[in-house]
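Bear in mind that the values in this text are calculations on the coordinates, not laboratory data. The model shown is predicted, which means the values in this text are computed figures rather than measured ones. Cβ atoms are built from the backbone, for glycine too; each structure is taken alone.
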Structure 1
């Protein structure tokens with residue numbers, strides 16, 4: 001998850017029904033603000049999309065049609081959130097008001113050289129962070145159904161391909177910085193990039209290169 005800057009909804013646009021946010025101007029603005037990717041897992045090419053309510057509305061029209069409660073989510077993350085999180089009391093980090101990267105760091109690594117696993121560490125200890133970490137663990141490492149475990153495995157494969165390519169850029173930059181690698185890395189650590197939180201964490205953790213991208217990380 002990365003920070004999202006929500007554009008204020010123009011005064012002439014009102015959300016009064018599901019159709020108002022599932023298409024048209026509201027949906028277009030939502031896609032733009034969420035950078036055309038799922039706000040939870042950061043996949044830019046999911047097989048299905050939903051408009052997700054960060055705070056479950058449970059029939060409350062104020063929450064259901066609240067612009068700041070609407071996010072673009074892939075079907076996998078939306079379903080996983082409904083299955084694994086207690087929607088009666090728990091909410092995840094609000095990426096509009098908080099920067100998730102200040103509360104959580106995330107990485108992917110191979111376990112025994114065979115299976116990838118996403119590692120999620122808390123940087124601050126709050127109930128909201130706990131809930132977010134719980135959700136992300138299920139999203140990336142598998143919820144308790146066979147279908148969800150397969151979806152998570154496919155998602156990890158995508159992440160590993162992205163991260164492996166990115167690490168080649170980092171290695172190239174260390175060897176020969178002036179061959180265009182700075183531009184490539186800058187593009188990849190943009191919050192618009194797929195799985196940006198993983199790539200940005202790689203740079204933050206590398207003392208050899210982090211100072212070269214301090215402006216891009218903040």
Structure 2
């Protein structure tokens with residue numbers, strides 16, 4: 001089986017619970033669409049786990065890109081600028097955990113992050129998928145930072161587009177009225193954020209990094225499109 005997950009944001013407990021829920025075996029493949037780190041307390045632990053699993057494949061997210069740009073800044077002025085951006089976005093804990101490691105282990109993790117692909121294309125049961133953190137683009141920054149709206153079109157005619165990065169609630173916030181309606185419906189049904197199957201893409205970021213009661217870590221099985229939530 002082949003699975004897609006995104007935006008774990010340091011929530012190792014939810015990550016581990018999801019692996020148990022889907023019963024991930026050595027024969028399965030899991031794609032993590034970026035943002036394994038920051039906000040939550042155990043992003044580095046998640047990275048270490050992913051690095052040890054040959055059947056778990058990770059993509060670059062904007063939080064991984066911020067980490068790389070801060071750690072590998074070439075001059076002091078750029079370093080401060082990049083560190084401010086990273087810390088403002090919840091990276092302080094990740095930075096502290098990385099600095100607590102031995103130089104050898106830290107370098108190994110940074111090298112892993114540097115070499116993350118921005119996107120990947122796979123085929124499952126004859127169906128083609130394009131996986132990317134933010135949205136397809138011709139440069140890395142836009143691939144990890146772009147947030148689409150519900151009307152965004154899939155630029156690929158023969159591939160299903162799967163993204164993370166944009167919590168599904170933001171897709172319903174084009175107007176206050178739309179956002180209120182979405183939240184009201186959640187509360188009425190005592191539900192939670194769910195994977196968004198828009199016309200042009202599938203968004204699997206269900207707000208795990210937000211800490212709201214409705215947020216979940218989501219996982220999508222690409223073989224049959226079954227959804228899993230923790």
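Assuming 23.0 is mean count of other Cβ atoms within 10 Å over residues 71-78 as calculated from a single structure, say which of 1, 2 it is. Before the final figure, lay out the partial values.
Working: 1: 23.0; 2: 11.5.
This figure was derived from 1.
Taking distance in nm of label points 7 Å out along Cα→Cβ at positions 63 and 135 for each of 1, 2, which is largest?
Working: 1: 1.2; 2: 2.2.
Looking at the calculated values, the largest one is 2.
For which of 1, 2 does relative contact order in percent (Cα under 8 Å, 6 or more apart), calculated from the coordinates, equal 18?
Working: 1: 18; 2: 23.
Of the structures listed, the value fits 1.
Supply the structure label, taken from 1, 2, corresponding to FRET efficiency 1/(1 + (r/R0)^6) of positions 87 and 167 (r between Cβ atoms, R0 = 41 Å, to 0.05) with the calculated value 0.65.
Values: 1: 0.65; 2: 1.00.
Derived from 1, not from the others.
Suppose log10 I(q)/I(0) by the Debye sum over Cα atoms at q = 0.22 Å⁻¹, for residues 39-118 alone works out to -1.20; of 1, 2, which structure was it derived from? Before the final figure, lay out the partial values.
Details: 1: -1.20; 2: -1.11.
Going label by label, the one that fits is 1.
Computing distance in nm of label points 7 Å out along Cα→Cβ at positions 31 and 191 for each of 1, 2, which one ends up highest?
Details: 1: 2.1; 2: 2.6.
Structure 2 gives the largest value of distance in nm of label points 7 Å out along Cα→Cβ at positions 31 and 191 among 1, 2.
Could you figure out which one of 1, 2 the value -10500 for helix-only ellipticity at 222 nm (-39500 (n - 2.57) for each DSSP H run of 4 or more, over all residues; to 500) was computed from? Each step should come with its number before you reach the end.
Working: 1: -13000; 2: -10500.
Answer for the origin of the read-out: 2.
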